[in-house]
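Enquirer: Each structure below appears as structure tokens.
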Structure 1
Amino acid sequence: MILKYFKELDRKEQKRGYPKDVAIEEIDKIMRKVPPGEVMLRKCGICGATDSVDFVKVYSYLWKVCRTCQSLFVANPPTSESLKDMYDSDEYASMNSHISNEDNTEFRAHSIVKPKYEFIKSHITTEKHTWFDIGCGFGELLHIVQNDGWIASGIDTNPLSSEFGKKQLGVDISVGYFSPEFCKETNNKYGVVSVMNVLEHCLEPRTVVKAISSLQDVGDNLLVELPHFPSLSAYLCASFPEAISRVLTPPLHLYLFSLDGITALLNDCGYTPISCWMYGQDAGELLDTLDVMSRGVVSYSDVLLSDSDSIQKILDEREFSDHFLVFSKKVR
């Protein structure tokens, strides 16, 4: 597997929308509103192993570490009905509304999304020219690949995302939930399927990947972006749960994936990884957390912001970053 480390991100230019203390409040509302389930899971939803150890409890949600694949999973996830209600709620819409503007979408498309496409472009093995993006949001990735000649379409649960993507980016986005039933209803086959920051939200990520496999033939490609464990961001969340705004955010996130974990899942579903890119925002998370915990005494971001890329590069090279991209090929 080809491995790459570090992705530059100018935090001065990144339009974050709202400060961390506001993000903490909005995440807090969601985590308190959606109760954990009554059933305690024994099996890791990533690799299927049953041997795990407690990691940290966030509100009433228990995170466990799988001893086999070293991924994290929420042992008492909410019901599927509670999750659907959450994603349909005003609180969730409010939390995401800060990125629904033309300037930020263009920034994300060209500064965040396009480098990921350029990374995997030379590794593509499919002979098809069709691309399907699951959980596509406003369609930034669809916009990039469509401009490079792909016949691109996507699906997202948020009707506002669909409307915005069609109007601002000219992309084809259907509104709905991706599921095995969806796959049975379509006759389409896709050369590339992308699932960017989606599997961590799913109760059964293995079921999702198996469903994706039914939309592809041998030689086609699957692109996934995932929150990574272990990472500095995850340990910051575990150390300062009162300052959580990302990463360990159940019921939004139900899994954090290790490279071994996602490799095992992909292999079980008929895929083999070709390349992996490890990167993250751990350095920014560190500065933001220190700023919040200092309660105005000092701004660590003002002092250390110019060094954040250097810090992140070290974390990435030690595979201690909070995100990664895995590009794979269907082999059976």
Structure 2
Amino acid sequence: MEITVFFVGHGLCIIITGGDATILYDAGGINIKEKDKVVGAIVNKIVLGGKNKLNVILSHAHKDHVNLLPSILNSKRLEEFEVRIIVGGEEKEDDDKIGIEKIHKKSVFGYTKTVDPEDFLFGLGDGIQVNYCTNDREDFDKDKDNAISIIMHVKDTVGFSAILGGDANENSFKNFEFLESNLYLITHHGSNKFHANTTSLLQKIKPNIAVVSAYLSYNHPRLETMQHVIQTSTMANAPKHKITCGVKDSNQSTFLGTTINSNQDYQTFETSKAIYTTRDTGGVSFESNQDGEVYVQFENRKQKLLDLGRKLWSFSSTSNNGMKIKLVKS
């Protein structure tokens, strides 16, 4: 299984390959540099997945999660793909997904209000186990449009697992039993509003690695969220690297041993935990194989993880662009 988190400015776009169908989880981005180049890279990754079936899972219908999809599906390279598109929630007149269901001749479109993802989407075969969690707007008092995000947990035969949640908050996960994961895609671009990314949720997920997709918008990712993740006991150690956080109106005076500059919206810090922001590293991918190895590749630099908590990992260099990480099951 390979999980690729693209750098799409303020937004989210993730591709998962290795099953009988490729998964595109969210497809949105704002303030993207070289948009055509980014879309081309996304299309290329879908094609390289080696399947002509594509599951498009749009966690919810906000622009920063859907606005790249028309450009992606309009690619001639995807003309012969069979596409299933599912969106969290129910259709509303003001949805940002205008016309999505009409942009690809072999696409079928649905909302979680009326269809079950497991029945609606293409199966992934024996290589990847996937579980979904969906919610209705009526289940929430606040932040309904984000809280209905589709949550997805994936796990391959090696045992490598990840959880993705769009802009979900803690309440969105309350009925989901598949939480524990090696990799946590930090929800809502690192927001801490409406009980997003709480300490109690992180203690259930028990992440070893965390990635947030954000770029200098809405004060994301929040310093408080990054602190919650870093303080989670299962987080892996890593060589010291930079993370940029929103510090505006923070009630803290220091973070990671550095004094917070209250005169600016964002500040860059250094950490030795395996938490990364696409703003600082660019895109990042995690690829496992049947030999029990996981390759981690960062767009902007090479990093070597030291420890993945519940499992023992050893390391050997593979190339200038990545590291081969051999998984030894405990």
Structure 3
Amino acid sequence: MPRLGLPREIPSDNDIPATLIGYISVQGPESVFGGKDHRLNQTAKAYHASQQDRDDARHDLEKSGFTIIAESSLGFSASAPGGAFEEITGGTLKAKERLTIVDPSYSVYVTHIDIVGDHQPTTLGVGRTASESLKVDGVVIEKPRVYQQVFPSPIPPNSPKYHLRLPEDVALALNAAAANQRGERGAGISIAMPDSGQYRHPFFTAHGYTIRRPITVVPGTNPSRDPIGHGTGESANIFAMAPGADLQPIRASDNAGNLVGAIAGLLRAKELRPRIITNSWGSDGPYPPPSPPGEDDLAIATEILARIMHEVGGCGVIHWNRVGFGC
């Protein structure tokens, strides 16, 4: 639906980036790609690929110029030049500007990369493979995600004389202070956080917080940098609640701070098997959604379902726009 009379998509004047990050789904008994059913199976095992098929797909992808970033039982997160994506899909990459909602009152055009051509899906950034010998049922080029905060904020603070202090005020506001005083401080609880990055600010050192060396999933980025400070700020909120937690930051942003590797960050976090995976970013679609979820959202939801089912023994409930599943 147009916002303020503007079309949702317009042509882009930007070039295709030298390196792209994508999610590649390996064929399993069932697939979220190419079907008419926009609901997920009750169990993620229906989408699991065999180890042999994943090994074969990895070999073929690496031969085509892909670098595997992370792997799950459903597929891979991988980076490659645009030409490699065109090679395996038989499509053409095209830059498009998508009107992106970053706040209920604030929208901007953001560059997305689409795969276009004969027999390619209509979902933005989703492609089918050109060869039946490649055991892949769908390709998703990652789209920039939206941080759960606007930079810069369009709304100024009500008063420059008042702000929440960290960690005391946040812990008190979230009812964590009493639990912390009883000794419930999240000691040793591993938390993985895919976000913009983590800067080792003296604030964290002074409080004795445990932060592991950040991991980056975006090629060519420095794991010690946080270009916009979003992940660093969110981590302070984590420690306000659980000062004894063990945090593993995962940088999913490029050098400009754009969150271009969110799916890659999620898969890398899953590989680490932490007790908690936290994210403070989301999608850009309107709510309530005007249409069923696309194959890209279904693929991510399946990855999340696989994590939930593994952790809680086959029982999980999640809502992703109109994607819903549970026990």
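What follows is calculated from the coordinates using simple rules that are stated; it is not laboratory data. This structure is a prediction, so every number in the text was calculated from the model and none was measured. Cβ atoms are built from the backbone, for glycine too; each structure is taken alone.
Enquirer: Using helix-only ellipticity at 222 nm (-39500 (n - 2.57) for each DSSP H run of 4 or more, over all residues; to 500) as the calculated read-out, with -7000 as its value, let me know the right label among 1, 2, 3.
Expert: Numbers: 1: -9500; 2: -3500; 3: -7000.
This figure was derived from 3.
Enquirer: Have a look at 1, 2, 3 and say which one yields 1.2 for distance in nm of label points 7 Å out along Cα→Cβ at positions 234 and 266, as calculated.
Expert: Values: 1: 1.7; 2: 3.0; 3: 1.2.
Of the options listed, only 3 reproduces it.
Enquirer: From which structure (1, 2, 3) was distance in nm of label points 7 Å out along Cα→Cβ at positions 82 and 242 calculated, if the value obtained is 4.1? Before the final figure, lay out each step's value.
Expert: Numbers: 1: 2.5; 2: 4.7; 3: 4.1.
Of the structures listed, the value fits 3.
Enquirer: Quick check for you: by distance in nm of label points 7 Å out along Cα→Cβ at positions 58 and 106, which of 1, 2, 3 is greatest? Mind dumping the intermediate values first?
Expert: Working: 1: 3.4; 2: 2.1; 3: 4.2.
For this comparison of distance in nm of label points 7 Å out along Cα→Cβ at positions 58 and 106, the top structure is 3.
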